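Participant: Quick heads-up: structures coming right below.
Every number here is computed from the coordinates shown, using simple stated rules; none is lab data. Just so you know, these numbers come straight off a predicted model, no measurement behind them. Cβ atoms are built from the backbone, for glycine too; each structure is taken alone.
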Structure 1
Amino acid sequence: MDLLLSTADAALRTLFATPRASQACPTLSTQDTVLTDAEKAHSGALMRVNHVGEVCAQALYTAQAFATQNETLRAHFRRASIEETDHLAWTEQRLQELGQHKSLLNPLWYGAAFGLGLIAGRLGDRLSLGFVVETENQVEAHLESHLSSLPTHDHASRAIVAQMKDDEARHALDARQAGAAELPAPVKTLMKLAAKVMTTVAHRI
């Protein structure tokens with residue numbers, strides 16, 4: 001019952017509460033960001049996609065923590081979730097600064113990601129960790145593409161994305177070292193297709 005309540009609480013906090021970061025937002029105080037309205041809209045769309053990614057990360061880790069019977073692994077997922085909360089807070093803050101909105105479909109994204117995390121968790125701990133590795137690898141590549149697309153003088157957004165990229169790479173490494181299994185190629189392809197749908201829709205809605 002405690003696990004069920006904590007899982008429900010995590011969902012409500014992610015979707016309806018203002019996230020609080022444990023680490024300061026990695027902005028560059030010595031470099032001002034001055035953007036045109038068009039640049040704000042472009043950066044905002046990218047940061048909205050990143051915010052959705054963090055909503056999904058919360059759902060995935062929460063579901064995987066719920067599914068596993070291994071208390072050590074459950075603690076691993078919960079630590080990763082806490083670190084991802086920093087990303088959630090940073091991207092939400094940046095969206096507000098840019099005058100842009102969060103995705104209107106966040107409850108849908110959360111529910112879909114929770115379902116995937118639950119399925120991964122039920123397949124066994126090694127495959128569940130493998131799912132983390134592949135997810136984080138795809139997110140890292142996605143963030144790299146955003147660094148190429150963000151305005152070069154949007155120092156605030158670029159600093160956040162760069163730090164997120166480093167953190168995601170570390171999460172993938174941690175999962176690999178914890179005993180992750182390699183996912184079959186068709187599963188990786190399906191994950192990429194699902195991510196493509198999410199990023200395309202979240203860019204606008």
Structure 2
Amino acid sequence: MDTGIVQPGLLLIVSGPAGSGKTTLCERILAEEPSLRRVVTSTSRPPREGEQDKVDYYFFDKETFERKIEAGDFYEHARVHSNHYGVLKSEVREKLAAGSDLLLNVDVQGAATFCRAAETDPQLQGRVASVFLMPPGIEELERRLRGRGTDDEAEIQRRLRVAIDEIEHCDRYDYCIRSASRWEDFENLRSIYRAEKMRVRH
């Protein structure tokens with residue numbers, strides 16, 4: 001029965017170590033679940049060739065971004081290689097209120113910030129589901145990182161140390177997918193999304 005009431009959307013948060021396959025997984029579920037939309041994050045870096053404002057990122061200059069930080073406009077933000085990155089509250093709140101389901105690929109610290117915010121923010125309460133993608137093992141993770149051919153030895157070792165720390169936080173998530181094949185990981189994430197949409201929230 002159509003009640004005519006817009007049901008608030010769901011924010012699906014996905015985290016996992018570098019090399020776990022989370023980016024590929026997120027791209028696939030966005031492609032195959034048309035009701036799910038990517039959270040557009042913000043940055044202070046200039047657009048690269050072909051990037052569009054409000055599509056790839058919200059692009060702000062450094063001064064504007066820092067004013068927004070001071071104003072409390074972000075749910076979470078971080079500085080990476082002298083550039084700021086963050087998630088605007090307005091980007092999430094307005095779309096959830098309109099009934100859109102959102103997907104956010106974020107690191108462990110960012111996910112923790114969102115989950116803390118969901119405890120007190122009425123526009124997030126009951127609308128957040130967090131998923132951690134657990135790699136098959138550190139050895140396999142190292143193999144994948146080396147297979148990329150993009151990082152030197154020091155960076156690979158740094159990423160592995162970060163991964164070990166992130167894995168220790170997996171019990172703070174609502175769900176943990178133990179990575180297997182790409183197909184199995186996708187089916188598990190899609191099952192979580194669909195189950196969350198059917199869950200009766202209180």
Structure 3
Amino acid sequence: MLVLYYTPQTCALASHICLEEAGAEYRAERIDFAKEEQRAPAYLAVNPKGRVPALVTPSGVLTETPAILAYIAQVYPAARLAPVDDPFAFAAVQAFNSYLCSTLHVAHAHRMRGHRWADDAPAIAAMRHKVPETVAAGFDYVERHVFVGPYVMGDAYTIADPYLFTLARWMEGDGVDPAKFPKVAAHRAMMQERPAVKAALAVQLGG
């Protein structure tokens with residue numbers, strides 16, 4: 001059985017949704033950041049990074065959302081969560097998810113985790129002040145240059161969709177107006193109604 005380590009309101013939601021979409025047999029284990037469980041020896045033995053998500057598989061532990069999403073898509077091909085038989089199309093999905101991971105998510109993280117990049121309070125405050133601009137720029141790129149519709153890559157639902165949905169849920173908290181990005185906003189509303197999304201949120205927000 002797969003084991004997903006997650007914390008509510010983090011990017012672990014994307015992997016959680018994909019496990020539901022795939023019909024995978026898995027167990028979800030919550031890591032409480034408020035209690036600093038991510039720094040506990042038991043969790044660091046699973047993921048020395050002290051972050052979520054982490055997915056325990058029969059072959060070992062995977063971390064980093066793009067890697068976990070790609071793994072789920074390939075292990076459960078019947079779920080058709082990625083075009084795994086088309087090298088270019090699969091790479092395009094990976095490119096999108098890598099952008100979310102390396103750019104948009106990092107821009108969001110400057111709002112509450114500036115201490116990762118600086119020690120002095122003015123620098124951290126400056127990073128926080130910049131978040132609405134940098135996060136909006138990321139969504140503008142997605143809206144104008146990448147998003148095809150109705151799903152990210154077009155007619156087919158892929159592992160790009162739960163990842164975008166997860167980050168789009170943070171827009172208001174990052175000071176970004178969803179109305180400025182109608183494609184992303186419509187996608188977020190559509191995703192909210194998927195059974196797999198509801199199931200994952202029920203566990204994460206209810207637990």
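Participant: Quick check for you: by mean count of other Cβ atoms within 10 Å over residues 82-89, which of 1, 2, 3 is greatest?
Facilitator: 1
Participant: For structures 1, 2, 3, which has the highest computed value of mean count of other Cβ atoms within 10 Å over residues 50-57?
Facilitator: When mean count of other Cβ atoms within 10 Å over residues 50-57 is computed for each of 1, 2, 3, structure 1 gives the biggest number.
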